[in-house]
1. Tell me which of I, II gives 1.00 when you compute FRET efficiency 1/(1 + (r/R0)^6) of positions 161 and 193 (r between Cβ atoms, R0 = 25 Å, to 0.05).
2. helix-only ellipticity at 222 nm (-39500 (n - 2.57) for each DSSP H run of 4 or more, over all residues; to 500) was computed and gave -8000; which structure, I, II, did it come from?
3. If Cα Rg over 2.2 N^0.38 Å comes out at 1.38 when worked out from the coordinates, which of I, II was used?
4. Output the label of whichever structure in I, II has the greatest value of mean count of other Cβ atoms within 10 Å over residues 33-40.
5. With mean count of other Cβ atoms within 10 Å over residues 65-72 derived from the coordinates and found to be 17.4, which of I, II does the value describe?
6. Quick check on the output: 2.2 is distance in nm of label points 7 Å out along Cα→Cβ at positions 25 and 41, derived from one of I, II. Which one produced it?
Structure I
């Protein structure tokens, strides 16, 4: 049985909507980082952060496939039951001022929830737009970058500037697979390198 500290940590983890979405997705089947990112339209960098937190909490675990892609799966599922218990004995009626303050707090809560829902609705619209844009980029990119691995790297760099280690984590490619593909993207004028980081070139040329 979990102690109060562990319960508080789990509630903190599950308080994030995207972490709950990742858990729901992995209940269906194991997935790798790019697959989670594409299915949930969350940036790969954010997906990696969420996965690390869930892995540290021993909710998720991972394994490598024959292509050295890291698949994440549920190691320990979470079921939370919430119940309300009436204390023994009748409680005294709250004072009038306390009741007014309570209702003010409730109205504030309602306004906060409405604001949150409006923001989430806006984010969901944006996520759908991002998903459509990723599909468009993948479709157009195949005419310019026939190699599927190079195209996946280009799309990953469309999210953030990333190190080779980040790219390996996101795509599941080994260093031997990454080296020639990154060199090819640089040669084609699609990517640039700055120290350990790779990035999209700011203009076509």
Structure II
């Protein structure tokens, strides 16, 4: 098992056994450029090139704990970068679940899918992001994870959530947990004090 798993197990803990098992199985070192492999267990972001980063591990663990993904869930992963969060979500939802990843940088789409192949993942795929935020054609989703900071809460992503679904998304310097109560009602909880690359659209 990778060193990050033991660090999280002792310092943060996991919201479910599925998240626990995913972090034990999926090694961050498999999702960073070769020149940063020796730093993969460090708790800070690492560059992927093209102005993108792989997020700080404690931030990813925090966001997945708040997202509370479940086996069999259908999940949208926006801003996949190198595919690490996509792989973690894939392990959590299992063979009866699905993960749809979107990424705006074409080179990272290929990099991310190549990284998924290292784990022979067949319930997740990363596609090039379109002008429309998210992936409406495959909606609705049980969970949506966004790994880049929006300037305001995107209504289009809320529309892609199922009723009783949940989204975790950075907005400016905060992480928000959004629960969709009905087609017209959401519940928000804010966790300030984060930094992300900006959410971009084509």
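Here, each number is a calculation from the coordinates, and none is a lab measurement. Keep in mind it's a predicted model, so treat the numbers as computed, not measured. Cβ atoms are built from the backbone, for glycine too; each structure is taken alone.
1. Details: I: 1.00; II: 0.50.
Answer by label: I.
2. Working: I: -20000; II: -8000.
Among I, II, the structure yielding -8000 for helix-only ellipticity at 222 nm (-39500 (n - 2.57) for each DSSP H run of 4 or more, over all residues; to 500) is II.
3. On the way: I: 1.38; II: 0.93.
Corresponding structure: I.
4. Details: I: 19.0; II: 12.6.
Top value of mean count of other Cβ atoms within 10 Å over residues 33-40 goes to structure I.
5. Numbers: I: 14.4; II: 17.4.
Attributed to the structure labelled II.
6. Working: I: 1.3; II: 2.2.
Value 2.2 for distance in nm of label points 7 Å out along Cα→Cβ at positions 25 and 41 corresponds to II out of I, II.
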